[in-house]
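Undergrad: Structures are listed in the sections that come next.
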Structure I
Amino acid sequence: MVKIEDIYPTIAQRKEILLEDDDDPLVGGLAFEGESLQDFMDSVELDPDMRVNTLQRQLRECGIKELEEIDRKINELVQQKIWDIQEELDVYIDSYTWDYKY
């Protein structure tokens, strides 16, 4: 389980992440110009120890773009796990396909 704090461990980091409205004009979007990730988390009462998929779902439901950095971090974690398995089992995983859902 990847938590918000695993990717953005400090309040200062979360305040630096500025959110953007998504392309859906029918769903709310940002509460105000310059809304940060921390502002959003405070407004919807998300704790840093909550799962990132909860954050991404909340952003999407509010008409805010999901955070691409989370997807990149999860990809890195999955790749590292694959390398760990290859090393531990002394095997090579040639090609793989995976996906995850929120």
Structure II
Amino acid sequence: MAFLMLAVLASVVAITLARRRYLHPGDYLVVAVLAVLLAWFVVVLSPSEVEHQQLVGHGTPAGAVARSAFLLDHGAAIELASMLTAAGALVAAVVRRRASPEQFA
């Protein structure tokens, strides 16, 4: 839940900055792309329950098991939060572009 609240907060901050004409619309698009890449990276790294049990069964170091357990528990929330942040950044880019279209004509 904390990841989703941070994503909403980040989206609200981005839209507020866009309304006040901070940054370029392209900067918000870069944020959106980075958020999508983070979601994709977490999807690739998140283990399934079977893979996690295999790590535990093979005597993997505790640090690796802890990372695996964290991604198993929180991977879906991180992915959803990243996509929400990307959507907020896209809205901020549109808001910023509409705030001063004369600069980007």
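Computed from the coordinates by the stated procedures, all read-outs in this text should not be read as laboratory data. Remember, it's a predicted structure, so these values are computed and weren't measured experimentally. Cβ atoms are built from the backbone, for glycine too; each structure is taken alone.
Undergrad: When relative contact order in percent (Cα under 8 Å, 6 or more apart) is compared over structures I, II, which one is greatest?
TA: Once relative contact order in percent (Cα under 8 Å, 6 or more apart) is worked out for each structure, II has the highest.
Undergrad: Kindly point out which one of I, II the value -28500 was derived from, the read-out being helix-only ellipticity at 222 nm (-39500 (n - 2.57) for each DSSP H run of 4 or more, over all residues; to 500).
TA: The read-out comes from structure II.
Undergrad: With percent of Cα pairs over 22 Å apart derived from the coordinates and found to be 44, which of I, II does the value describe?
TA: Working through the options, I get structure II.
Undergrad: Moving on to the next point. Could you figure out which one of I, II the value 11.5 for mean count of other Cβ atoms within 10 Å over residues 23-30 was computed from?
TA: On the way: I: 11.5; II: 16.8.
Derived from the structure labelled I.
Undergrad: Continuing with this model, one more query. Suppose you compute distance in nm of label points 7 Å out along Cα→Cβ at positions 55 and 71 for every structure in I, II: which one lands on 1.6?
TA: Only structure I yields this read-out.
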